[in-house]
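Just below sit the structures, each encoded as structure tokens.
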Structure 1
Amino acid sequence: MDDKVIDSRLGKDGDTIRRRRECLKCERRFTTYERIEDVLPMVVKKDGRREPFDRNKILLGIKKACEKRPISVQAVENVVNQVEAGFSETSEREIKSTEIGEKVMIRLRDLDDVAYVRFASVYRSFKDINEFMSELKDILDRRDSTKE
């Protein structure tokens, strides 16, 4: 496809470039977004396998946890961006998947208690109801201490 760039701007979040383009054949205009691709560390899974860092996996997990909650798409994107930025700034070549999960949970805990519990219940795979209830008690205690 042959096209020309009409306009380029830095995206609102500062890590994307928005380009307005025009097709040279049909003269139709469209927008593309370019993201700077950082060299991210490899992810070490619980079973020892290694795979490339994938922001979409984080995004899908957070979206599932936030289903039917009053959380904007932008807020979800911000969580993913914060987690990704934290790992792109490190000099580590490998990170454990558990570290990623912990970072996501910290961000979700500040965003929405229900989304946090949903994510934690899948991520931590609680062994029994007592572990789950302990986590809920911590959330309620934290909420009560912020009201004082």
Structure 2
Amino acid sequence: MKCIHIYTDGACSGNPGPGGWGAILKYDDHVKELSGGERETTNNRMELTAVIEGLKSVKEKCRIQLTTDSQYVKNGITLWIHTWLKNNWKTAAKKDVKNRDLWMELYEESRSHDIEWLWIKGHSGHRENERCDELARDEIRKIRY
């Protein structure tokens, strides 16, 4: 089974405020860049959207190494989501899970693949993460001007 590398990042100017996301998919010598934005959103929503859109662009079941600088995304999908599903989308504090719509979509998209979730520190010089951040910030600039 082929392995695709996906790198993602989200950004927001104000929280909430205009936001953007970027994703890079790599397979052998092929590289695909994706990005988008929203006028009024949050950083966490953009981080989630980057991952969802990256996964949506993979059309067949694959092994995926997904690298994010968001602990929120990595911990949410690998640790917290199991409890949320069991507790009808409530947190341990019995509150509604924020961004439930995106978590549900991410959960469904991730079930189609064998994903290794990797976390890296943001703004640490990681080439693909820096490029994803640039894509996300370009989207914010497009919205603002």
Next on the checklist: Given 24.0 as the derived value for mean count of other Cβ atoms within 10 Å over residues 20-27, which of the supplied structures 1, 2 does it correspond to?
Outcome noted: 2
Item to check | Computed 3.2 for distance in nm of label points 7 Å out along Cα→Cβ at positions 4 and 84 - originating structure among 1, 2 | outcome: 1
Next on the checklist: When FRET efficiency 1/(1 + (r/R0)^6) of positions 12 and 124 (r between Cβ atoms, R0 = 30 Å, to 0.05) is compared over structures 1, 2, which one is greatest?
Outcome noted: 2
Item to check | Which entry (1, 2) yields the derived value 15.3 for Kirkwood radius over Cα pairs in Å | outcome: 2
Item to check | Structures 1, 2, by relative contact order in percent (Cα under 8 Å, 6 or more apart): label with the highest value | outcome: 2
Checklist outcome for this item: distance in nm of label points 7 Å out along Cα→Cβ at positions 68 and 100 gets 1.9 when computed on, of labels 1, 2, structure 2
Checklist outcome for this item: With helix-only ellipticity at 222 nm (-39500 (n - 2.57) for each DSSP H run of 4 or more, over all residues; to 500) computed for every candidate in 1, 2, -16000 is reproduced by structure 1
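Coordinate-derived values only; no laboratory data. Note that the structure is predicted; figures quoted are calculated from it, not measured. Cβ atoms are built from the backbone, for glycine too; each structure is taken alone.
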